[in-house]
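Once you scroll down, you'll see the structures, which are given as structure tokens.
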Structure I
Amino acid sequence: MSTPRVIDAVLEASIVGGFSRIGYEVRSRASGWDSHWDMSGTRVLLTGGTSGIGLAAARIMSEAGATVAITGRDQNRLATAAHAIAEVGEAPLTLQADSADLFAVSEMFERALNDLGGLDVLVNNAGALTHHYTVGPQGFEMTYTVHVLAPFLLTAKAIPVIGADGKVITVSSGGMYSERLVPSEVEMTRADYDGVTAYARAKRAQVALNEAWARRYPDGPTFAAMHPGWADTPGVQDSLPGFRRLTAPILRTPEQGADTIAWLAGHDTPSGRFWLDRQPRSTVRLPWARHQEDRVDELFTQVREQTQVV
């Protein structure tokens, strides 16, 4: 095994080393990463692009030549983000939509398709960790809607548009390692709701569904899930202040967390994998959290039926 691979394996096994700024900085230097690639002519729809990792990914892809459309709930924040992206590349399209409202998500996709004149890459990035139980317009719990139902709906709509050469990238989280997949328990109830657990279960579901999509479309498009490591974003600052205080010196920048998103969008990779720092990673760290294919299929059927309300 080469020295860079040994270093990478040690970092991955340590968790803290692999997920933190340390992992990114060591890997990027040891592997001789390319820092520039050409995405000219590539049309990208990225959800949740007004701050943090989403905004950073949009900037990287725009700088590489892509035409990017970003979504967000607040028009003022969209305008601010658009200005930041235009500093490095083509000004993005901005689409106001709430990812907790499936009808708004569906309508937003049609607007994006029309405004972009087609689509090559979908990045399911929108997300939120909320500590209060909330139900969206269609009656589903918000964390489940934003992280599971909305990305599934967008993916289903994107597949016939982007074709075999297209890419669907889903931004998950290392927090998913702590939860096993139980389809009936991914959407938590008011009685048992815990924001961190709901978030981790939804992120586990995203990874499982990424594998399911890849199995169903072996000839493309390419499906990829990734996690950005521990990055210092507004979401972490607002939702996990204790974690941020503890890890502040080693948190990644949003740009470091977003690097793999943009890299996946601009490179050909195997489908159905889970990525961190440009390398495929295991989806299991705790043996009891390994998900079985029949449970993944059960989740796929469940979510497909729930999104048919749109």
Structure II
Amino acid sequence: MIDSTPISTQVHAAEVHIGVDVSKARLDVHIDPLGQTLSVDNTPAGIQSLLKTLKPLNVKLVLIEATGRYERRLAADLLEAAIPVTVVNPRQARDFAKSLGKLAKTDRIDAEVLAQFAKLGHHRLAEKTPEHLELLDQRVTRRRQVVAMLATEKTRLEQLTDKLAIRTVKRVMRVLDQQREDLDRDIAKLIESDDDWRNKAQILDSAPGIGPDTANQLVVDLPELGRLNRQEIAALVGVAPMNCDSGSLRGQRHIRGGRADVRTTLYMAAYNAMRCNPTIHAFAERLKKAGKPFKVVATACMRKLLIILNVMVKTNQHWNPELFLKTA
């Protein structure tokens, strides 16, 4: 239910920007330039009441902060209502608040900051997700969780000497391993059921160093692959080197931000590609001979592999060693 002063029923011709601070139970909303705030429950009924409030307004953009998937239902309903919406990284929103001198943090302050952030106008709009993408995303996320639990159990097993404790850990590992295999089959079936996903996965899988599981994860976690240029895709994932210069100082370049899950997947793929992919292998050897540390080499290989995969998907072509070897 709305628990603040009702918004005027007058239809405003001026463009409005809206910030929404999302929590598990509540949505705090600020409407700029009306300067009005409201709060609704983060439930289907609460979201519908919010949509009724927004429809008479000339909404330029609704900006939502990503908060552990609690924002997805709101974003989907806004898109269904043809209201422009974008979801931003919480760190970006917090940095913007600090730039405004707003150090205090409450739900209503955050909503007001998000509304001001929306006015900048450089945000990428969210798009409607394809059918079954939510199912696919949840299954890939669950697989990632199962793999993490398997790794934890393996670490525990190495520290045990008691036979009974060892048996219980191995029993859990067998269950987790079976769940991982089941999820792999289900994910593969979902991807096979969609022509676009299947084609993209096959293109990615054709590159040495990229296996079926890695291809499937990239299809889910990086749908922008093939739709951005090389600089944009590298920055989105978080493997683009950022300058750190001031005056005559030329500092070291570092990567920052981006999608951690994609980087983890990409790191393992690049590590394999450094051994079996002729283009990435030649590139890595050149960097090693130049005296670059391993982390620098690995990160550079991640970025190069990502750019190659991006070109492959964009041009709809499978791995071509003669073409991509020239880029090493």
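Values quoted throughout were computed directly from the atomic coordinates according to the rules given, and no laboratory measurement underlies them. Note that the structure is predicted; figures quoted are calculated from it, not measured. Cβ atoms are built from the backbone, for glycine too; each structure is taken alone.
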Structure responsible for -18000, with helix-only ellipticity at 222 nm (-39500 (n - 2.57) for each DSSP H run of 4 or more, over all residues; to 500) calculated and labels I, II on offer: II
Label whose coordinates, when mean count of other Cβ atoms within 10 Å over residues 15-22 is calculated, return 18.2 (choices I, II): I
Read-out volume of the Cα convex hull per residue in Å³, for residues 39-126 alone, computed value 97, structure in I, II: II
At a computed 12 (relative contact order in percent (Cα under 8 Å, 6 or more apart)), which of I, II: II
Computed 47 for percent of Cα pairs over 31 Å apart - originating structure among I, II: II
